[in-house]
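Next come the structures, one after another.
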Structure 1
Amino acid sequence: MLLAVAAPAAAAPPSVAPELAARLQAQIDQWRVSHRAPGVATAVRLPDGSRWLGTSGRAVRGANGRNVELHTPFAVASLTKTFMAALILQLREERRFWLSTPISEWLPRYPRADKITIRMLLNHRSGIFDYFAHPRYEKKVFGRPNHRWTTREILALTGPRYCAPGKCYRYSNTNYVLLNRIVRKVTGRSAAQEIRRRFLRPLGLTDTFFQGQERIKRVPAEGYWWTGRGYKRFADRSRLRPNTSAATVADAAGALVSSVRDISDWQDALLGGELLSPKSMELMLTFPKSSGYGLGMRKAWLDGKLGVGHGGSLRGFVSIMYRLPAEDLDVVVLTNLGRTNIQGLADKLTRITINHIAEPEPTPSPEPTPPPEPTLEP
């Protein structure tokens, strides 16, 4: 299934109507309180190009904490895959490889590399075990919060193959770690360097950083869990989120931190067709019925309406970015509370916005008829 996307929006989107902004702000404030979320940041883009950006709560809890701001980076987890997929598709446009190219061209020693293609890594049909599911993942990652993972260590977290290459859909973060290795072999640079050179710098995404491979120039939000008795905090003394170990083990599958403003701009540029050719967009947004997952993009429903985008979660953080193509509406939600469902909040933001758009314009009252001029006595 192929979903079309809208044309690029204006570079400087106008603000939404004050009454809509008030309704959306009230909704995120209510959600944050009811879900005990430390903080949340959201964005909604309307069909006319206007955009609302809202924040609520704290990026860092405690007496010396900080409020969430529009430039506050959050760990956006698997939203990283949308950047990686766009990078791979640009390299395809440059004829560095084809999606059908076996990964044995660069990783000849990887098991069954001659049967696994670039496309299979992108759409999770390689059958490769997801290293996040390794039985000792919890102990190895969160038992050593200050450990910096290498690619070799990540790929050592192996397990049984899910199926033969191309025979099933199984979401696996390992696929995108392998894509990072291929990018380095093809370009001579890491995915972090290519993403900055091709996307972050040209688009002015100054709040977005590839953790473990770049200096984080802004202080990100800290991630938390609500335990029922209080908050569990995951941050260490670094600027890596959730902590050094969890950030670096995520690699190209989920290492980015970014702000709600940057993710909204990224979504608009990517799905607006500014970065990829029409053919590449078609490839990215073709969704097999068996999985609903394209190339670094998936189908989802917001308030019952079909959308395209991605979601992500990393210890203490949850994120989503989706566009409703039929309604030409974008929704982004980032929070620094883990183990929570932000789908309901996205649904309500969608409903409020669509209802506002559907509201008829008020009919202006007719001008009152002025009284006749008094007649002066001669």
Structure 2
Amino acid sequence: MNSLRYIELENQCGALNYKPLDVVLCRGEGIWVWDVHGNRYLDCLSAYSAVNQGHCHPKILQALMDQAQKLTMTSRAFRNDQLGLFYQEICELTRSHKVLPMNSGSEAVETAIKTVRKWGYTVKGVPDEKAEIIVCENNFHGRTISIISFSTDPNSRRSFGPFTPGFKIIPFGDADALEAAISPNTVGFLVEPIQGEAGVIIPPVGYLKTVKSICEKHNIVLILDEIQTGLGRTGKLLAEEHEDIVADLTLIGKALSGGFYPVSAVLSSAEIMNVLHPGEHGSTFGGNPLACAGARAALKVLVEEGLIENARLMGTYFLEGLKQISHPLIKEVRGKGLMIGLELYPKAGGARPYCEKLKEKGLLCKETHDHIIRFAPPLVIAKEQVEWAVEKIGDVIKA
């Protein structure tokens, strides 16, 4: 079938809750993907950073194939031989004491909310049903009802109420606002180290270190949502490492399986995670042996193949190249590692047409918040491929 027929089938039979670029992909390898007509594209989105290791990485593929021939599912009613090894390896890598595996990023966020609320009631002594969690404007933590309850994006909230109470919203990057919002009932502060969906918004230098200190002072749990920023994307394994802190709860997902399988995890200190008892939380698929085998291989690839350092080097090179385009339509270029946003002035007519033109030139990226183009290629990208991407982006902007 040609691409038009595939698109027709999606529109006829699927829910219309996405607005993808009209390219129908059928194959991927490394930083490249191919459509059903054989055209090749440089992937500059990485499935929202789920494919940090590159498409169809052979080592992760082999680990999944090997495990799939042995045992794929047990549920958590029984133990399996992959789970403990996954726990040990990820805890050592991330300096964590405990890990709770789930499937999606949203599930990890929901898990954190439940865990921190229970910690607030059973350890901190907050009155029942009074726990508050502070979040930031323009956040994106998922799309479940509880999560959109503290979103400030009208598209995420419109016609979906009533919403879950228990959240306060403050400006992102403002440590003084956090201090002012804390009450005796505050149990946690949930924040992204860099706001990805908002357009790669980077807080002031020292922000994370300051909020960590504030949280310690007031005995509240710092929850870092590293589902997009984590696992090498910003040039460190976790973005918190840029300011040499360790969050009380860290949420990871996406690239935890290298894009093969939905895997997420909540990383925590023992004090906080140990408030959960059997029967209070769980997931049928969370921690299944296939997921654990894939995640173990995905983490090894990041470390053993130097992808975290490559993200730092190529991110700097990419950012410098974009800044040299220097065009009156460009308002700002910003980023850390291979998490980059190019913001256009409104007079440019929105970012979507530029993404469509880049698709025609063989580069796939995505607009966000109307005027921002986000670039996040797999961490396996090389210097000459960055140069090619910058050239195509420059051509489209100048045209």
Structure 3
Amino acid sequence: MSRLIIDARWLYTGLGTYTLNLIRGLHDCGALPVTLITLPEHRAELAPFGYPIVLSNARLYSLREQIEIARAARDYEVLHVPHYNAPVRRRKTLLVTIHDLTHLLDETMGRTLKSRIYARPILQHVARRADHIFTVSEYSKNRIVEQLGADPRKITVTYNAVPPHIYPEPRDESRARINQAFGFSGHYLLFVGNLKPHKNVSGLLKAFAILRQRGKLDHKLLIIGDDQHGRRRLAGEAADLKLTGEVIFAGKAGDDDIRRAYSGADLNVLPSFEEGFGFAVLESMACGTPVACSKAAALPEVAGEAAEYFTPTKFDSIAAAVERVLHSQHRWRELQVLGVAQAARFDRREFAQKHIAVYREFLQVVP
């Protein structure tokens, strides 16, 4: 019988990629029996792994999840919640993953009601209560220790890995298919991520406007991200910058379109102020597309020497980094080669094995 249960209710965005990579890694390693908690709509996606599934209708960040997840896990020795929203009344072993502290560190998000009455108190409680904490970068580990007072000895860094649906496809063919899918033509720069203020898409728009005004760029800017409020705000900014028709807001995209978008782009740009990891950097590199990104937060840790860096608060710096890559065939090719090698360092099996080692410790299982 399984003595380990994992909360797998959220399978979207970077958090979902982490959770799916973990479940897939556990399955491939065949190391430990595990039970999964998930939403009814995710049952079919998780069923092929063959693990027992407990269904819950409790949504993330709800009072209901505090009751239902604790109840679902009460007979299991170890509960792993791959986010900070762990049940505060859990008495048995609790493992959590804190990916980042964006809700605290980002100036805009830190002032929100959600941050003040939910995120900060829950994060502080979980950091004290958890028997062990996983996180996805040394940067995040340091912030968890610094901001939440967590004991560094109970934190394990488990770098994310490239998900299996991310791999390179022919560039020209991918670009043509993306042109058709999203209704534009020609070459493009790419941004993939949510549209919250800490992602600094507003700064990217301003840098893009500078490049267009100089007449040195005939690319479109393709933005893939699912956030209706952010999309309305940014579409208004694009219009003010006279970029209507030059910026394509694609909304949410499926795995195939995201892979093709990475593969067909001339450059992927990630201008974030805060990132606990930065999946878009890793995924773009794995698809053979160079990256320009902020020299901030965890991004240099993930990208290493394989990215063109800029200062995210300076629009001219973002624009200059884009120009350095797109106007130099040598630099473009150099970053492509370095990026493929860098992405290969983030191994799915190693990612899973680090989790397994901690699970075994708390389950007192001898390898």
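Read-outs throughout are calculated quantities, based only on the coordinates presented, and are distinct from any laboratory measurement. This structure is a prediction, so every number in the text was calculated from the model and none was measured. Cβ atoms are built from the backbone, for glycine too; each structure is taken alone.
So here's what we get for this one:
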{"quantity": "Distance in nm of label points 7 Å out along Cα→Cβ at positions 30 and 334 - structure with the largest value, from 1, 2, 3", "calculated": "3"}
{"quantity": "Parent structure of the calculated result 1.22, given that Cα Rg over 2.2 N^0.38 Å, for residues 198-317 alone is the read-out and 1, 2, 3 the choices", "calculated": "1"}
{"quantity": "Top of 1, 2, 3 by distance in nm of label points 7 Å out along Cα→Cβ at positions 46 and 326, largest first", "calculated": "3"}
{"quantity": "P(r) over Cα pairs in 10 Å bins from 0, in percent from the coordinates reads 5, 24, 32, 23, 9, 3, 2, 1, 1, 1, 0, 0; which among 1, 2, 3", "calculated": "1"}
